[in-house]
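Some structures to go through are shown next.
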Structure P
Amino acid sequence: MAVEQVSQAQAAPEDRFDYFWSQHGEWVEEPNVRRGGESGVQRIRRDDGQLLYAKRQTGHIYRSWLFPFGRPTVLRELDALTGLRALNVRVPEVVFCGARRDPVHQWRALLVTKALDGFVEIEDWYASGGRERHGEAFHDQVLLDLAQNLARMHKGRWQHSCLYIKHIFLRVTGEGETAKAEVALLDLEKCRKRPLSKQAAAHDMKQLRRHSSWKSADWEKLVYFYETAFGSAIKGL
């Protein structure tokens, strides 16, 4: 069985799964054993120089009532990436996704995405003095763009499920009054649909509060921007 999504402009070999499986690069997330299998992420370059990230998995599955015998987690992540991009939520672009069973009936699976050019972890931006360099008005732009991306995700009933500040990335373009903030979300492996948008919102926003370093004033501003974009208040924020 193979499932794939490939850019139309990409000139890849006929068997794209074997092609990408044979590519190797620097590990940015060392393989770890969980969910009965192994998963890790490598940084690789395509022939045209495009920087890519390849998540490689063996026997790394999740089970649900729809998939009681297990399904590779990268396929759930593909569902989320596709759904979120359709909602105009800024996430990595998928180059390829595929899954196969090997001769011993274990899943081998791949998810290859384009690098988020120009983006850095938002915590690294803070640590490098980005907030002080660009000023408080620009920092409001950062919080606003984050809030709007999160609200679009939750209004679509998608729950990130692992919304830590380390999974929030920022790109700054321009200088001075023309500077623009763009926020992107990463690590969507556990992302899933919820029956109600408020369920997704409450889970993720409370989780982000626990796993972020914003002071109270910044958090209150983020919540204000978020609830304005979401269209209603979320109990407990």
Structure Q
Amino acid sequence: MESILREVFRKFNILNISGLFQFWACIRDPDSEEVGWNLMLTDLACNPTQDQGLEDYRKRCLERHYPFVGRTTSVGNWLPGRAAQTLIADHRTTHHVLDQEDQHSRDVGAGGQLVLPVFINEGAGNKLVGIIEYITSERKENYIQDFEQIHIYCRFTLPLSARFTDLHAEVTMRFKKLEHQIYRVEYYNTEGIRISISSDENLQICMAESSSRGAKFIKMFVSVEQGE
């Protein structure tokens, strides 16, 4: 796994902005009855521009002593912890409002973030092994291009007659934790606008547009709705 991650970091194209990659390993305590992980920041990191602000951020992260993240742990705006809890990628963009009362927001400051959970196939299902965290010196409008460079797609087949409930079933089959959460499924239409799929009609329009372009697959994005 380490060699794969190093190759991902090495090949990543940082697009005209300083960026730092680091990897949080998710470790279970075999003697604990609690369900969750201790997040340990590993030495697997890459800061090609040697940005001092990002190095300072990494030092602050290293001061965290294997924080535990369980199902009910309050992780606030700590994105690596949130990704370990929800098993869903997350990001901090220019649209994020800085909360001076929140330590994690203060740590990141004006920087942006993208976090992605990493799994390995083990037996009957996927096992969480860690979180990739990508921090940029400035926040971006979005991290879609970055996300697409490093994430792994989950593929499934839907018939043209599929209903929204069929899509919901396929998503929750692959991401079990979403069964009891509110989430969105979105795609980009022919005009490049990100559209939410929330009904049979939305899904049929999405599939019809894709078919008219001769596309062999539809790229969809799943995100968890955050509470107020």
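A short reminder: the numbers here are calculations on the coordinates, not readings from a lab. Just so we're clear, the structure is a prediction, and the values are computed from it rather than from any experiment. Cβ atoms are built from the backbone, for glycine too; each structure is taken alone.
Could you figure out which one of P, Q the value -8500 for helix-only ellipticity at 222 nm (-39500 (n - 2.57) for each DSSP H run of 4 or more, over all residues; to 500) was computed from? Only structure Q yields this read-out.
Here distance in nm of label points 7 Å out along Cα→Cβ at positions 120 and 168 was calculated and came to 1.7; which of the structures P, Q was it taken from? It traces back to P. Ranked by distance in nm of label points 7 Å out along Cα→Cβ at positions 48 and 80, structures P, Q are led by P, which has the greatest value. Looking across P, Q, the calculation of semi-axes √(5λ) of the Cα gyration tensor in Å, for residues 136-215 alone that yields 23, 18, 12 traces back to Q.
Among the shown structures P, Q, from which was the value 1.29 of Cα Rg over 2.2 N^0.38 Å, for residues 32-159 alone calculated? Checking each candidate, the match is P.
From which structure (P, Q) was Rg and Dmax of the Cα atoms in Å calculated, if the value obtained is 18.8, 59? Corresponding structure: P.
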